[in-house]
Structure 1
Amino acid sequence: MAVVATSDACHECPTNSNAPEASDEEVDCTCNAGSTGPDGGNCTQCEAGKYKVASGDAACTICSASQYLTAVGATSNVCHECSTNSNTPEASDEEVDCTCNAGSSGPDRGNCTQCEAGKYKVASGDAACTICSAGQYLTAVGATSNVCHERPTNSNAPEASDEEVDCTCNAGSMGLDGGNCTQCEAGKYKVASGDAACTNCSAGQYSEAVGATSDVCLVCTTNSNAPEESDEEVDCTCNAGSSGLDGGMRRDSFVSDMPHSYVA
């Protein structure tokens, strides 16, 4: 025999749930959109970082990676996208969860800009980009690993160099910027870095040093001369009107060449 209610004995559904008119069971109370839980049971609002668009016992849907949502009990997909060049894990509930990607730099939840050429960044976060060391260069923008290139031999480049032509020949070497640099030959020198040619030792001088970074040219002995860029002492030959060995007469040579009776 059916039980007939003689008074208003209708029960209220639990918080955050609802039931249609004339519902006759507690399980008819289903969680509202924006809330989750078992039919007829306790329904809790979706946490920040999640949402639910329909009523029922389904779980809340999480915001995707690169999105965040600060609202609690969201009834639609109102997840916000992180700014360009940043990302965040799934179900993020704050804008500061958006951190700059590897290869980009900036404050959490702020504008992230790609690392300039000459710099790189290997991890996500708000750290600054790392600069390529002196003697290296990097043309790529937004580099996510240390792919700085080493400068050619006998050249160098300042920190954070962004072009191969930033590699200039060292003092004592010559060549085009960004190209192969060769040491100055004997008889020449170069005091500064750059693409300038090596300087010749003047007439009347010589230098046997290779890769000289200063004017180390030596003067020929008295009454002798040598052509420009001479690279040996024997290039110094006696002038017209003077006589002696090429390169000048050393005391030991003079003594050894004289008769024994001449020696004091």
Structure 2
Amino acid sequence: MTPDPQSLAAFRARFDPAETPAGAHEDAADVVLFVHIPKTAGMSVGRALRERFDVFHPIDWANIPASFRARTRDALYLRTDERPRRQVIMGHFGWPEIQFWRNQELPLKAASIIRDPVARFVSNFNYNRSEAHPAHQAFRERFPDLQSYVGQLPRDMQLNMLIGAFWSFDHALELQTTYYSFLGATERLGPSLEHFSRSHGLSGGLTEHRENVGARPVEEAPEIPASVRDAVLERSRNDLRLHELVLSLYPDRAS
């Protein structure tokens, strides 16, 4: 189903670099809520944000709700100081935490990076199996291969982190247009960070750090069974639509 022209136009006006004026979202004392969807170049983006924002508040992944509220209180307290600071709260939080800001009637400025659903799923599987993950041994025993892992993939995992439940794809676009000031794509990380810096008035720009970023296209990964690819896409219909839409905002300059 094609998105409603009005919803699509509002989405592009909000997020398209070609339609967003420089400094459109600039605020000398803002607090940006950066939703880090797992395996979307979060370490690279986090390092860039840490370098440019005055205060970087990381969320403890082991206790997201408590950590998010503690970092929120820290950020709000700093904001009452006479000296303005640009702050960012970043971590694996999602719509429930963003709802806390809505319920408290706090000004919302959320942001995120999304990724091709199949590439993100495979990257997440590989990371959980690697020694970098503290529970990798238990994960390997529970999920010996991609086929065994795909059954636990939530439907539209990325969109549900960003906006929770939605009635239609148009509704999903409307929620993002209302509560987000930036959406980027892992596959266009450099242009995405350039747009974030320009639209949010971050002097000096954001540096693209290539840390744990999967550069190889999914199409070149023969280890992914067709059944797994099909299962991921069946569970990620709207994530895929959103990813294609966001990717279209950042044309590949090499092509």
Structure 3
Amino acid sequence: MEPISACIIVLNEEKNIRDCLKSVKWADEIVVVDAFSNDKTVSICKEYTDRVLQRKWTGFYDQVLFVVEAARNPWILYIEADERISPDLNKEIQREFAAERIDWAGFSIPRLSQFLGDWVHHGSWYPDRLNRIFRKDKLNLIGPNPHLKMRVNGSVKKLQGNLLHYTGQDMSWFLNKMDNYTESIARVKHEQGKSWHLWDLIVRPPVRFFKSYILKAGFLDGVRGFIIAGLGAFYVFTKYIKLWHLEQEEKAPHNKIQ
């Protein structure tokens, strides 16, 4: 059986990290990179592994690359603090890695997310396949922070067991996260020289809603499906408003509030 390292990056995750670590305690190695948490995150992690490293937060790309490079094994399982390996997924991974030979460069996993107290099985949130198990030398990180994507250079097999994702406690938390994400992605687009257009505000949000709620059957998740589709449209709308605002600030820097 080829050895595998579970890799996690954390910052103030004392509420989530224990259950996450429990779900990957079968791994041959657990590597945690902590961005100097000021809660009990580090002490909890040390109950499960002696490989707890600390590194100043410099962005998702740098942090993910660092934890993967720190792993000692050829295979990586990347998981975040608010995620859990489900029992079905655990069995599936064990079965794949018990084989004498693995002919794949990686495995994709469907992520099942919890939202406002229940699981979301349709729409743009599911199956939300992610390349989270891969050979260390086959990883290719692409995309801007915070929308970093893990691509695998080689053939990828689809697993069926779910990666469980606990997205947050309430709408305030979710909206705050959305605010941070839209701010980050708008700045990245602005730095790349991308401009906004009026049609971005008029067309893109309703298209996003239609794809999530109708084409991807978000309506089957009831009110949650409608809320998620609406939030997705609002996310797109907000992202381009912020990009517009950055352009206005650049054109008239003397109008900035000091």
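Just so it is clear, none of the values below were taken in a lab; they were calculated from the coordinates. Bear in mind that the values here come from a model prediction, so they are computed numbers and not experimental data.
Points to keep in mind about this one:
- Structure from which 8 was derived, relative contact order in percent (Cα under 8 Å, 6 or more apart), options 1, 2, 3: 1
- Structure from which 0.95 was derived, Rg/Rh (Cα atoms, Kirkwood Rh), options 1, 2, 3: 2
- helix-only ellipticity at 222 nm (-39500 (n - 2.57) for each DSSP H run of 4 or more, over all residues; to 500) from the coordinates reads -14500; which among 1, 2, 3: 2
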